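Right after this note come the structures.
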Structure P
Amino acid sequence: MDEEQVGKPGGARDSEGLSNLLVAPTAILESLPDAVVAADHDGRIVYVNALAEALFGYPRSELLGQPVQTLWPARVRERYVRNMELYFATEHPLRFSTAAWGLRRDGSEFIGEMSWGILETTGGPILLAVGRDVSERRAAEARLRAVAAIGERALSGADPADLAGQAIALLRTLLPIGAAELRMADGSALAASGPATRSGANRLEGAAPEVHLAVGNGDELLLSPTRPLDQEELSFARAVANTLATALARLRSEERTRYEALHDPLTGLANRTLLRDRLHHALARREHGATAALFVDLDNFKQVNDSHGHATGDAVLVEVARRLHTAVRPGDTIARFGGDEFVAVCEGIDAEAALAVGQRLHDALQMPLSAGGAEHQLSASIGIALGETDPDALLADADAAAYRAKAAGRGRIELFG
């Protein structure tokens, strides 16, 4: 612009406006939505904006003239100083980092995204850094990844106890939680980490309220936070609880399916499939001695069905199953073989002991029982066989002995052989 233009009224106004723009960089830096810190060649802070004051927790007057290392965690200072010296020594374009660590006045750390570069000024080069705290955003992203990972493991059929342990470890890593526990409906803990959860009178004074999250029907995820959780953190915890509920529901469904495949639906006793499995295992352990099969055939059950109906008959069978189960030794198996026939499997036994078990079964059924509004008197023919090898032959022999007992007058015990 020549002197003639400057002297003109319009030229003067343009020059004045340009001058105002050139002297207003501080106002621009103050209006940025990010924290700004500038340091000179010696690493001394020469400028911070208001957001930098708020981010680091220092008033501007305390930062100006201080080493910029004040704002860096001790574990990264040496590396950051080397980088700063390198930037001052060479030509560098504007840089950007997605993971720059900062240190607040209270000693807490944060992770930030930062742009920086070397600017030439009349007072010499300065390092200008512009950034923001992204700790919460990165923590939220980590929590989303954790939920996805746990969900994937749940869908792939991971063991619920292992899954619960992983979930609790992640909760304690990604949330301000001192203790966590997945408590089952019966009061047992499937997984737990940290000190015992603080409930009721045992909760520490001033501690954040304990968080209880339902996990399916009756189970509960208990969290002991070190401070109140915000909504995003609570949403993460609920997502974990829902994933655990899905996994536990799958486990219980599989357990129910396995149980139903091996147990009689009316009495809950072992069915034929489980009976044969128990016989195979018992006979495989020959060092424990012989295995006995006791075949129990009710003598007059058909009369109950014919006179009182099948509902009463079912009630009688349930009571018979209960009595038989209480009459055998701990570790013995009672199975419903079919209809009104039951089998007891006794491992590591001799003939005398097997006859004693047979007598207890006989006596348990002799006592009258009530069902369907009537009293019923039952008896049973019991056949006993002992063997060490063939489960099918053992069952056949016990059945034959029971047939002989029934033919001999019912309500009797016969030992095969």
Structure Q
Amino acid sequence: MPDVFINYRVRDQAGYAALIYRELAARFGNSRVFYASYSINPGEDFSREIIDNLRRCTVLLAVIGPNWSSTAPSGAADPDGAVDDWVHREISEAFAAGVRVVPILVEEVALPRAAALPPDIAALARCQYLRLHHRTIESDVARLVRELARLVPELRDRAAEQSPTGARRPAEVLPLRIEAFRITDPASPCRIGIVTGTINRVNCADIWVNSENTGMEMSRASDFSISAIIRYMGARRDETGWITEDTIAMELAARVGNRRPVAPGTAFVTGAGALFESNNVRKIVHVAAVQGEPGEGFQQIRDVGRCLTNALTEADGVAQQDAAVRTVLFPLLGAGTGGAAVGPTAQTLLTAAVDYLLGTPGTALRMVYFLAYTAAELDALGNAVRAMRRLVPTTPAADHDPPPP
């Protein structure tokens, strides 16, 4: 039975809503958090599942971004008198059922004014809110977790969620550390690495891979996704943090031209903009790993292993031309805003990486890193490594690697 219900608009802040679900599910368990895109099984009655689960919850988190009001559907009600806006209807049902409503304000957005809201949800304007900002996302998410544990007695004792391996790990973002593995086949000079923590702290990879949509349009810098982080950190900014030159997004748009949408798995290479100075990144490989579904947001493409192979091919091509490029970093493609399960994704990507390296003995790459942002992702990558007999632990020390922590 869920305790927390996530309410959001797909066309406003789907990325932040997915982040909230991922963090809360990792901390409290999937069954304790209701997120429609993941919690409703195919073939189930959408309307019934939404309302039944909402009425059982203790807290509704209303994720509100800058387009929250402007993206509301037009048309006030259906023939039965029900509001034709599920975000509106969910908040109204929550107030009517006595469910606590907590607005989650994204970036600098303000609470809607009561006068601008329908009467049945005008109380939203008087609810104490929490805020998520990309510059303080770790502490903001940690505060959200603490507040929910304080407000919901059933969540208080879940300080660490049971992982797939049986180990108990804290769900907060992991500290930075590196694990390395070599392929037992002596023909492959390249190793596999796992880097834990947030991508903005990683400075050991010459190339970052960006999980992009088939429209090849980078996420808004105010969203929370790998694409948004790369866009923001690679841009030129003034002293207040405001973007003055959208460096990477503009170069990607020029590379893609009028070819949108691109085929799933297509990869493009751009420069890294300001990421070179901040994180030693020389190139970005953008790969179409997710695609949009009407009314459902973004989903991982079916053959995500092909995304990794194509991105590695592009990265290897850069490395063949530039002796300073020897390492590449992959997130778990499509497992963020794409919503794919981390376990199968980790297995597929790791297998594709090893297959590519064994099939390309002349590769110029010397390390393929995978990013583990959360304990769940680290567990998934660890399980995938242990399932592959061709990988054995080794030391991460090399010319392009940082020293072990």
>> With percent of Cα pairs over 26 Å apart, for residues 127-310 alone as the yardstick, tell me which of P, Q scores highest.
In response: P
> Ranked by volume of the Cα convex hull per residue in Å³, which of P, Q sits at the highest value?
Replying inline: P
>> To test your reading of the models, identify which of P, Q gives 9 for relative contact order in percent (Cα under 8 Å, 6 or more apart) when calculated.
In response: P
> Once FRET efficiency 1/(1 + (r/R0)^6) of positions 31 and 351 (r between Cβ atoms, R0 = 25 Å, to 0.05) is calculated for every structure in P, Q, which label goes with the largest value?
Replying inline: Q
>> Among P, Q, considering only FRET efficiency 1/(1 + (r/R0)^6) of positions 247 and 335 (r between Cβ atoms, R0 = 30 Å, to 0.05), which has the greatest calculated value?
In response: Q
> Quick one: helix-only ellipticity at 222 nm (-39500 (n - 2.57) for each DSSP H run of 4 or more, over all residues; to 500) came out at -10500 when computed from one of P, Q, so which one is it?
Replying inline: Q
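Quick note: the coordinates plus some simple rules give every number you see, no bench work behind them. Keep in mind that this is a model prediction, so the values were computed, not measured. Cβ atoms are built from the backbone, for glycine too; each structure is taken alone.
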